[in-house]
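Only the coordinates and a few stated rules stand behind these numbers; no lab work does. Please read all numbers here as calculations on a predicted model, not as lab measurements.
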Structure P
Amino acid sequence: MSSFDWGIIWREAPFLAHGMALSALLVVVATAGGLVLGVVLALMRQSSRSWLSVPAAGYVTVMRSLPLVLVLFWFYFLVPLALGRPVGALASALVAFVLFEAAFYCEIIRAGIASVRAGQTQAALATGMRQSQVFRLIVGPQALRAMVPLLLNQIIIVFQDTSLVYVVALRDFMTSASIVADRDGRPTEMYTIVAIVYFVICFSASKAVEIYQRVPAR
């Protein structure tokens, strides 16, 4: 059995870094786009108008019931058929991630808003504050504090899920390591470095969540 070769990790570092760049892009776009769409969905679900709340609830239920890999397949294979032209693997993956994560961010945002007691809103309105002021000054800050740990945990999940883009022939960090492992016959080295990188990033993010939760509210 050959010895562990650290050298291959250094030699293939640029190749692995390129894969990590794609993983980072997916996380950033999925988080930013998912949050924007998640806010819209959360407001729709909170609406008293059924023509807004019912479709939003249906969308969230469907997306949360499906595996991400299936959503990736849908956008990669079915959307080009519907549009009559190719969309591209990266564009398909970015759209799929945004639409998929939006359902989860919607529920996190909704839970954060629901964590603020209704009595605070009623009391603020009774003093003459406008609804927008109540949300900006009272509900928003408290809801955000409740949401941040869940949002950070969801971002960790998004990062872990980026490894699924191999199904649409994209080369993320995990896929890049697999390519090197198969090509050079060095699976031990490659999957060890992958495990270390994933552990460091996810563990650091988890500790950040714990630290944030211990900080007293102002």
Structure Q
Amino acid sequence: MMFSYKPKTFWNELLSNSFDLKGVGHYRMSNEENLKMYEEKKIILQKEMGKAGITITPEMNLVEIGIGVGFWTDYFNSLGAKNYTGNDIAEISVIKMQERYPQYNFLQGDISEIRLHEDKFDLGVMIDVTQHITEDERFNTAMDNLWKSLKSGAKLIITMWDPKKNVYLSNKLRLNRIEKPRGLEWYQKVFGNSEVISTADFNDKFLVIFRKP
């Protein structure tokens, strides 16, 4: 039977069976190996946030798209985030994270379908997510939705899976059914007059920080 990628069903079933870093990371690696990889990513993120002048404060309004099993939710909580909104397409993620952090706000749904409040957030975060939006129209709608939710002067931390990064990635596209990489131009087309203030290697992707005018 031919595989049909239905994101809501796919991620809810996957995380219901494996609500750990193996579920959101590399499935061929153990949870412990994935944790090591994520801790390395955290070091990169900390460095780039410092370079971009991003400091988490209790007053900051923060939105994270694609919370998964909450690794980055835990991280931002440890930094003192108080006004945090988390979103995920998988119902299981929202249920479990709401139980873990009843003081936070969580939204379940496809970011290309639900609507975020415009001009609300000081910081947006979307890590290891955008490549899983395989339909171009949905990608554009999702990015527009997130961008419009940010205040003037806000920053956006996002990862992109660029096919130009290496030959292996380009070749892998022929077999990959749940991911579609896109270069920086895709994001800039949606964001328009935006400023890239940081770019760094982030495992098999790039971590990019934008500033909204």
Structure R
Amino acid sequence: MIVGNGEIGANAAAAVADASFVIRFNECRSYDASPGRTDVVAVCNTGRPARAMLSSESWREHPAVRDAAAIWSVRDPQKFAELRAPLAVSHPELDDFCDDYTSQFNAFCADVGKAHVVVDKLIHEAVDEVLATYHPEPYVVPSSGMIVIAHVMNSFPEAAIDLAGFGHAGWEWHPFAAERQLVDSYVAEGRVTRLPASASLSSSQGA
């Protein structure tokens, strides 16, 4: 079960509660709507989100973070080091976007007895390649949700993968329209199941 930070209705929350493995994201903002099990918290380990989480005692003490056995850093430091120079030209306002906090997440995990996994840049590059099929508008990087979906599909090819709380909306420099189309294709192929945000929505509308 991969739980995004979008809307989660009662049916999806019940499915999250019954799941055998639960992945959440960053500040786990959808936790109040779907409390309970958390095995992994996937984090953006560069830039302002990373700095904010690491400096926040409330994040460190969040029940989902406390319960998680592992933290997954979704941004390979090598990949983001490579992105720094081109982004300085194309998006100078993102001057701290590639600042790397991976070592600090590693130290946090070591201190509290959690595993720390860094998602390989090959996953990021594979996502870029498949998203190109949908002719996205110019973007900076795929969303952390898309990276985690790809990582789980690659690492656990036989697993039944459910998605809840995926709105495919947010930061302007993620390719959300293309990501929605890509996930729709995975749903159509039976590779993932998207749980609707509410009982009144179809599965294609609910994320």
(message) Given 2, 10, 17, 20, 22, 16, 9, 4, 0 as the derived value for P(r) over Cα pairs in 5 Å bins from 0, in percent, for residues 62-181 alone, which of the supplied structures P, Q, R does it correspond to?
(response) R
(message) If relative contact order in percent (Cα under 8 Å, 6 or more apart) is calculated from each of P, Q, R, which structure is the one that comes out at 29?
(response) P
